[in-house]
Structure I
Amino acid sequence: MGAALVEAPPPAGDARLGAARAQVARGRAANRARTVSVSLVLASLIAIVFCASISVGDFPIPVQDVVPAVFGFGGADSHFIVHTLRLPRALVGLLVGGSFGLSGAIFQNLARNPLASPDIIGVTAGATTAAVFAIVILGAGYTVVSLSAFVGALASAVAVYVLAYKRGVSSYRIVLVGIGVGAVMLAITQYLLTRAEIFDAQRAMVWLTGSLNGRGWEHVRPLLLAGAVLVPLVLLLARPLRALQLGDETASGLGTRVDGAKAALLLVGVGLAAVATAAAGPVVFVAFVSAPIARRLTRAPGLALVPAALVGALLLLAADLLARRALAPTELPVGIVTGILGAPYLLWLLARANRVGRGG
């Protein structure tokens, strides 16, 4: 009587489970902190390169005058140079690079394969073929070319998905089928160019190389509108995309509607690639390298969607600045610079995949 009740210690299994949960929570917090830090650094670098791209040119503007000029302060000359010539071009580069980076991250995470970017698996090639058709056959303007690029990208993506489907879709089949579809689209594009008038062919070739030259506010507005619609959808679809990374059966067991989620992600990724291609042409390798670079910077197992978009924007802005000033006064198309930078990475990735036994 009166003896104090002694609380029994928790079972050892429960203690280990609690410690494991605490360790996982600490790891997630560290990953989130690193992702936020990397994103802030990337955003700062983007701001620096963005200001440099507005400042540098045949008529340089002092860096300290760039921000006032952007907001309408300063002389008439600086206002014309900034608002008519350089600011729209820089904004197009920022938005196109971010769209390509985000699209590449969606495709690579969805297929769980670093080769499954829109410019490798034929999505960009489909947009290119449809846009060239609109240019050389229909003689269309920018709006029709943009819509044609979206339809072509969507058609190519659907063709790749259908042809690669065999009791499910493996990333290896997606890449192989995508390369084949891209080759077919390239052949059609070349045939269309042989039928084009010289002026239309020249216009199409400039667009095919990928360039930000001559981009104005009429190119910025559709990109802003598309981003306002598609980026929130990407954020909403991030959770099912994380589940799909675990495999279709596991994702279904977690309550994810696999087919619906894949279709939605495919549509959003295609939309981002299509609007970017329509605005600047098929700028190669930006979508391909952005997500892997972002994952290496964050060192986290997550999707790295926001860092991938920031890396894409930074890459395209820096490449365009290099294209403008490397051989000044001659200006290179930005697609040439991104191709020179991205091709060695593709070769390295293929060689590395073969060394570790994943090259087929």
Structure II
Amino acid sequence: MIGIRVLKKNAEATSAYLKAHKLMDKQHLVFGRREFIYFPIISPGPDARKALKRLGAIEVNERFRKRELGVDYRALLLNELGKKEYENAVKSYDLIGDTAVIDAEPRLAKRIAKVIAGINRNVKRVVNKKGAVTGIYRTRRFTNVYGKRGYEVEYRENGITVCLDIRKAFFSPRLSYERKRISESARERENVVVMFAGVGPYAILIAKEHRRSRVVAIELNRSACAYLKRNISINKVDNVTPVVGDVRRSAKEYKAFADRIVMPLPKDSYEFLDAALEMAKKRCIMHYYAFGDKDDPYKAHIDRIRKFFAARKKRVRILFRRVVRTYSPLEVEVVIDFLVY
């Protein structure tokens, strides 16, 4: 049957892309062989083929084993919860290193954790989200519901290692493909600014894949920045400069510095376009994240971006746009790449 083969270092980003675009064949199992990971897929269209090619994927004809009911998470969850409870439960979860993160009603959390741990031998703990992401640091509270207590994790994706305390810094494994995509968009010898850098996944990957580029990672949250510095050391990248502080203040220090700016703050990116413009060189590329209406997620943001820069006698060329993930029943997170000149 049809499948794709990718290097292990690109497996996380490839998996994220396939899941986001519903291209994974869930009836068959992923497997590894030597330095490669093999994914069973549903026949992709031309755009998907281009995206997968950027990830180094090669189409292959392989014998993928059928997925047995015993390792089907949703089937096991249905069996554990019963039909009524299952229908109202969140069916997905995130894996960050050896930690599974769920979003469940407290009365169901331990039962869901039991199912996850039963099918993931590498899961050492399961934590349940306790409330929404809040505050200027975008942090969230969690409760341990299974396994060893603690909230510090070590996570690998795209050939880098990221350590963090999930209570003290925002991090989403669902952005793995985006981090890889932007790193591949970057060029050697660029000056790159990553705003709202968190524990460093964007900045470190760009720096590691473009050793002659200079990357400035700006983060207001001191706890996140401590992990950012630690991750820079772990990944042995000496071309990342961590900056603790407010983006607007840092913009003055890095005036007209950036060839490329990453803005991964979907709730408030627009409020920081002034700082981005101050740091931008002529013909700077910006990667702008935002939440949009599910039916028409781009138009309002593109109109707003054009208006902002036109008022400052700048022009904008839209280079790329895509839906990154579903955020709620009515909202999606999008990314818009554009050139300012």
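Between structures I, II, the calculation of distance in nm of label points 7 Å out along Cα→Cβ at positions 227 and 259 yields its largest number for I. I, II: which one has distance in nm of label points 7 Å out along Cα→Cβ at positions 163 and 187, as calculated, at 3.7? Corresponding structure: II. Have a look at I, II and say which one yields 27 for relative contact order in percent (Cα under 8 Å, 6 or more apart), as calculated. For relative contact order in percent (Cα under 8 Å, 6 or more apart), the value 27 is produced by structure I.
Here distance in nm of label points 7 Å out along Cα→Cβ at positions 99 and 131 is compared for structures I, II. The highest value is that of II. Can you say which of I, II returns 0.05 when FRET efficiency 1/(1 + (r/R0)^6) of positions 211 and 251 (r between Cβ atoms, R0 = 25 Å, to 0.05) is computed? The structure behind it is I. Taking -25000 as the value of helix-only ellipticity at 222 nm (-39500 (n - 2.57) for each DSSP H run of 4 or more, over all residues; to 500) derived from one of the structures shown (I, II), identify that structure. Corresponding structure: I. Of the structures labelled I, II, which one yields 4.1 when distance in nm of label points 7 Å out along Cα→Cβ at positions 91 and 179 is computed from its coordinates? Structure I accounts for this read-out.
Read-outs: derived from the displayed coordinates by stated rules, not from any lab. Small disclaimer: the values here were computed from a predicted structure and weren't measured. Cβ atoms are built from the backbone, for glycine too; each structure is taken alone.
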